[in-house]
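Several structures are given next for inspection.
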Structure 1
Amino acid sequence: MGNEINKKRRNEKALKKLGENIRHYRLLRKLTISELAFKCNTQDKTIYTYEHATVDMSITMLTIVAKALEVSILQLLEGVE
């Protein structure tokens, strides 16, 4: 039941846009997923799941990813509704 509630709360459109933005800035910085993961002190698959919107992202990780990409949190959230 708890899993069903979490799925209903997910804003798939927002997560997809956030993932697109992460990928955009990663490629703009000419970073691979592995390089960004290293800068964020996390695993490649974590960055992959964010870019492909398969998991929710915590505020802490949003901050870490923004810093690693040298952008603001607002830039990562641009276009997210």
Structure 2
Amino acid sequence: MKTTLVLDDFIVNRAQHYARQRSMTLSQVISEWCRLGWEGIRQKNKAEHKRSFKPLNLGGSARVDLNNRQLWMDQLDDRA
């Protein structure tokens, strides 16, 4: 797809240098950098979504039934 972008001079200069070193066009370099940036964003989002809580087994049986909210709230109140 053909489009027009306004890029910082710093980015264009770096991209031109990169393109010359690798015998690539400026368009190829910008496309490659965009893909790499997009992949980085996707990987970061995947990592954030994969975070999950894993319960720690401290041994023994559970003393609180988490399915019974009122009971465990009463138990917490009794300890205070």
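Just so you know, all these numbers are worked out from the coordinates, no wet-lab data involved. Values in this document were obtained by computation on a predicted structure and should not be read as measured data. Cβ atoms are built from the backbone, for glycine too; each structure is taken alone.
The figures follow:
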{"quantity": "Read-out P(r) over Cα pairs in 5 Å bins from 0, in percent, computed value 3, 11, 11, 12, 10, 6, 6, 5, 4, 5, 4, 7, 11, 4, 1, structure in 1, 2", "calculated": "2"}
{"quantity": "Ranking 1, 2 by FRET efficiency 1/(1 + (r/R0)^6) of positions 11 and 67 (r between Cβ atoms, R0 = 30 Å, to 0.05), the structure that comes out highest", "calculated": "1"}
